[in-house]
Structure I
């Protein structure tokens, strides 16, 4: 039919922590050259290295092995040095630091055979109600996002790992998670040009790849989400801006797409719109449906052979520029990167409303939810045991585990002279219930916009990786100053 196989335009996921024979045969038979790894695929570091070696052997020298290693709560390879969230870097406001972090993330990924990182996030989080971006964004300011994300990406590319900026044309001003439903951003083109589109346009020549957003922008295309919109991908990104890098869709299994279009139709529409590769998760049968739908569309002329050749050539170029490697990453280089990450986390620690550390021998009562499971996008929140560790130097600290922190009833909290502290390990905003809370100290360890829900002294760590908790613990013990400034409005 053509010099390429439609399977070359599909990125799939796999089941398990090793490559089974059936999946290997599926990849070979369909000439699939791209796999996205998720937490379910990542065992020990040695197991991941073996998995990516096996994938590289099956998919060939043009293999693309990707995952989400943004930093903060969205990381998959948790055994690597844990990078700060984008907003922690936004609070530190140091482009040189951001570049070093991006380079360190890439060194870790290159060591395990990952050559494509779906980061950095260029979304501008100017909506405190956003349920899915929040601390994944560098700032609410377009210029700061461009500067810091651009530096982060430069570091990664220098170390030989491809980046993929996301989520075009902007997921920052939504109040719906596209994993669960179809968001709408009802802004004019002029409004988008003034904010959401600015980082994407400014960094388009540097970014080797762009990931699309499953969002409808009705004033540009009222009928299709950006992932499937020729007006957005084809007209703006490709023709108006002249972008010639790889465009990949966000996962088509997300409800915003799957429930309205299904795998097969969405796959064809995305390539028609201007994408080069679709991200098709699911069973081998479901992934096969996407590949067959593309094959049928090329045979019918619904997709042209020229479209397929151009897309395949862009993907070939990406893989050639950023090949799969398995670099040595032990000893001092790794130790130095771990220290860098911890320093970067600490540099972003932010105190609000006059927050000061408690006196060491003060009587403390700390309310915290003992476990916060993963929501499928982020990793699981910190455990109650980690919060206990935060206060190990306080002999009179009492930890009160609350099964659901969102339901904490402040009327039941004793007013007995103890300092009452709320330590938030939760992803979601609190809601109206928290308006009655009056803690002496509020520790926000995940969603920074929780600071808007509770009056009073607050410290924001922008995440809960080891480095974030170590920086917060140092502050609590009076050994570190929380001098950073919030990159979003929290007062």
Structure II
């Protein structure tokens, strides 16, 4: 049954499909994260910060806002995140939860207002700021389990992936080489007329039927940035600033994929594939911003954030274990039981350029009673790009250009002042970076917060929730119409984060 299906599929298989822990094009999207970040005050108003000045989050946001500071300030933010994922495969639902404590923001601003008693100079001083900020949180766990048989097996992928690879090269062909080493795929030595094929390059499998499947994916790590910024004040009307960001990334992933066969227990009982991936890197970026006040109660802001130019290191390894029911493999006169195969540890270095971001916003102040602020920004994820001498980056760069597009993200937030209390709320939508997507992957965000100001001392709390859908595919198998019929898991993601910021003005 599987031999016939695979032979049909490879007839139409024209593109080499890689099966790995994470495609580089997926990493490009993961590390190009454009979600807002900052202290509890900014997160309470939905992350709006392109036109708001006088907040330590301006250091890594719009550095023009540093020009608003008249006194120095230091603050620290503590955070707790609960990530929940509901995964549905073949109509069966499974829930996962991943908690994480972290330090979202640590900032210091040194204000240097100019003492111009006669008011003859347009330059009114400025402020220097430095911050350490968490940009992205990668900690996550999800997967699936089904008591129904799947519609394909990963063996189908291995057969498609091996098409055209001579047998004397197949052992070095990544995961598919492991499948060959563990006898899950085997070369076809004879043509239709019974003639021997020397060094064959097509493969089949003696394993019949379709398996029960399950998989677990565990991810961890974060992206953090140290930012140095300066903002200047001109006539209390025009504010301009710039910053330099040094970003670090640490990402780890472990995938364990299992199959169990019950239709044909005389051959393969079960198999397990494990992949381990670790990525770390360092990059730099630049930001330039401005804020203009046409009137006292109205701010207009603009921000340009350059690509982040990363230098990345990757470590990858994989293994397969196949447990056979003492199956006699006649071509080698061998009884198969427990078969294992391991890859080497692969080390790669590459450069990644993430896309630039353009942002604009406006803020209306309600006298001394608070404000209403709105932001919009544009990011084109198709502009991410890989460069390396360790592998051919063209397929991933082509996938980035083909799969991803530009997004328009918007946020709105408000703060209301009640004596020493500040009440805050916000809402945002972040567009789907995929073009021609099977599902809507946009992110809906809602936030709220409260703050207390006691002289030079401030304490703020915010709670923010982000909801999004996703689609996870374990491997690719193409049918006669080039449609991927491999297992597809629908993901419902919920990310809830609490922020607590303590600040001091001096």
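So helix-only ellipticity at 222 nm (-39500 (n - 2.57) for each DSSP H run of 4 or more, over all residues; to 500), computed for just one structure, reads -10500; which one of I, II is that? Computed on structure I.
Taking distance in nm of label points 7 Å out along Cα→Cβ at positions 42 and 442 as the quantity of interest, name the structure among I, II where it is greatest. Each step should come with its number before you reach the end.
Values: I: 3.1; II: 2.4.
Checked I, II; max of distance in nm of label points 7 Å out along Cα→Cβ at positions 42 and 442 sits with I.
Taking distance in nm of label points 7 Å out along Cα→Cβ at positions 210 and 482 as the criterion, the top structure among I, II is I, with the largest value.
Name the one structure among I, II that mean count of other Cβ atoms within 10 Å over residues 66-73 of 21.5 was derived from.
Numbers: I: 25.1; II: 21.5.
The structure behind it is II.
Source structure of the calculated read-out (Cα extents along the principal axes in Å, 101, 42, 35) within I, II: II. For the set I, II, ranking by FRET efficiency 1/(1 + (r/R0)^6) of positions 162 and 402 (r between Cβ atoms, R0 = 25 Å, to 0.05) places II highest. From I, II, which structure was semi-axes √(5λ) of the Cα gyration tensor in Å, for residues 250-393 alone = 48, 23, 14 calculated on? Computing semi-axes √(5λ) of the Cα gyration tensor in Å, for residues 250-393 alone on every structure in I, II gives 48, 23, 14 only for I. Work out which structure the value 4.6 belongs to, where distance in nm of label points 7 Å out along Cα→Cβ at positions 282 and 298 was derived from one of I, II. Label of the originating structure: II.
Here distance in nm of label points 7 Å out along Cα→Cβ at positions 170 and 194 has been calculated and equals 1.0, so which of I, II was it run on? The partial results should precede the final answer.
Values: I: 1.0; II: 2.3.
Value 1.0 for distance in nm of label points 7 Å out along Cα→Cβ at positions 170 and 194 corresponds to I out of I, II.
Coordinate-derived values only; no laboratory data. This one's a predicted model, so the numbers in the text were calculated from it and none came from an experiment. Cβ atoms are built from the backbone, for glycine too; each structure is taken alone.
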